[in-house]
Structure P
Amino acid sequence: MYTSETQVRVRYGETDKMGYVYYGVYPLYYEVGRTELMRNFDYPYKKIEDMGIMLPVRSLDVKYYQAAKYDDLLTVKTTVKEMPTAKITFHYEILNEEGVLLNEGNTTLVFVDETTRRPRKAPKELLDQLKPYFKS
């Protein structure tokens, strides 16, 4: 299992009239979390794209518990719990400064060959870098 944490501060434009984060913004926070997770183990999206691989989102699941508010400093905890195959699933927890769980969800992305537009296996180099974080 590999986990990464990053922080985002809620901006005014991400809130509704009540000052709460608009529900459609949380997947954008997920994107920040997974982008930073990939960057943290030296495998940023740009590197994958340069290999001719795309990573479209196949599914998204979101659960809302409490609202985040304008100017809150949020922690986005992103975890990869299973070794990737032709897909990779990211699990997210969004917590406020007090450590209260506000939101959780997951996204599944598929490794797709840029030329053929067909699913393919995760790059061997990526699997090699992730392998130490998973028990056999």
Structure Q
Amino acid sequence: MPYRVLVIDDEKVLSQVLAIRLRAAGYLASTANSGLEGLLSAQESRPDAIVLDVRMPDMDGFEVHARLKQNPHLSAIPVVFLSANVQDSARHSALAAGASAYLTKPYDPHEVIATVHDAIVRGKGARSVAHA
């Protein structure tokens, strides 16, 4: 069964293009174009991974990530930040908060797909150990 990936980014074209690339790589990809929409979509679809933008108008990616981590049903979903913010402080904050990875825009689609795959595999491994 293909892995499900949710792309949360307020740039609709970017999220749609990334979803198309993920589908071409064999994933079931969906999009959400705001932080709140992303949280609702994650609650409903329970994706295997989330690709998350930092800068969004309704709530930034760090707030979305924090809310995901507070929800026991969503807290184990690996999150890959994908942001135009190239500052080391943003990368450090994301990783310190438990993100699986922090990539920057413009992005290499192959790197994003490989990073998402690695995050899912690591996440599944950690969950199977935790349930053993």
Check the numbers for relative contact order in percent (Cα under 8 Å, 6 or more apart) across P, Q and tell me which is largest.
-> P
Comparing P, Q on percent of Cα pairs over 18 Å apart, the highest sits with P
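Can you say which of P, Q returns -6000 when helix-only ellipticity at 222 nm (-39500 (n - 2.57) for each DSSP H run of 4 or more, over all residues; to 500) is computed?
P
So mean count of other Cβ atoms within 10 Å over residues 70-77, computed for just one structure, reads 12.8; which one of P, Q is that?
Traced to structure Q.
Every read-out reported here was derived from the displayed coordinates using simple, explicitly stated rules and does not represent laboratory data. This structure is a prediction, so every number in the text was calculated from the model and none was measured. Cβ atoms are built from the backbone, for glycine too; each structure is taken alone.
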